[in-house]
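There are structures below to look over.
Each reported figure results from applying straightforward, stated rules to the coordinates on display, with no laboratory input. Every value quoted in this text rests on a predicted model; they were computed, and no experiment measured them. Cβ atoms are built from the backbone, for glycine too; each structure is taken alone.
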Structure P
Amino acid sequence: MNTLQKISRETVAKKGLDKFAVGDTVRAEVLIVEGGKERLQSITGTVIARNGSGIAESLTIRRISYGQGVEHVLPLQSPRVAKISVTRRGRVRRSKLYYIRRQQGKAARVKELR
């Protein structure tokens, strides 16, 4: 058993994370340190991928900012990620939504789960 498996067994899952899946629109509260000050910054976007498992799990959030696509890769168990909440459930048929990178406008939307 390697070190990562030992740590993940001992570590309890993080609180404050909603259940979410690929295709959901989420708001992640990330702790930003600037100089000696700390603040929370929210990142809202569509989850296009979830990678890894256990303590090494991460998610990729994509949004359009000023006409430019921006992606954030966040480790789920990081102390920098304060909270993740789901704002909209998406209905998708794939586990990775990398094809959205090539699409623009209405074609890049994800249908809402009803």
Structure Q
Amino acid sequence: MRELVLKVLTEQKTAISLPELEEKFTYAEKSTLYRTLKTFEDKKLIHSIDDGSGAIRYAVCRDTCECNPEDLHVHFYCTSCKQTFCLNEIPVPEINLPSGFTLESVNMVVKGICVNCR
């Protein structure tokens, strides 16, 4: 099952949610797919994105990604087609937190119309 899920994730052009993944695996249980996604996320094969749509989406990490704050990139949510794109070439700007705060993760989502919907 893990190999099948990873194959589907690598074929995606955009980030995919658990319900969208479920549609591709009608014979698999939701809990199995969820555990698979969590395992992949723990092993840094994929990263999760909260794009504000109400569903967490998942995308495959680049080979050099360790999912550290310096590896993070901007995500684009298309308000027309409702797809979320990883903009790997655009890093999240540096965040200067006040003394005593420790940065663990950043979620930067830009919203607008994608090139396909324009």
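Results, tabulated for the structure shown:
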{"read-out": "When FRET efficiency 1/(1 + (r/R0)^6) of positions 26 and 90 (r between Cβ atoms, R0 = 35 Å, to 0.05) is computed for each of P, Q, the largest belongs to", "value": "P"}
{"read-out": "When mean count of other Cβ atoms within 10 Å over residues 18-25 is computed for each of P, Q, the largest belongs to", "value": "P"}
{"read-out": "Highest-scoring label, criterion being relative contact order in percent (Cα under 8 Å, 6 or more apart), among P, Q", "value": "P"}
{"read-out": "Structure from which -2000 was derived, helix-only ellipticity at 222 nm (-39500 (n - 2.57) for each DSSP H run of 4 or more, over all residues; to 500), options P, Q", "value": "P"}
{"read-out": "When mean count of other Cβ atoms within 10 Å over residues 34-41 is computed for each of P, Q, the largest belongs to", "value": "Q"}
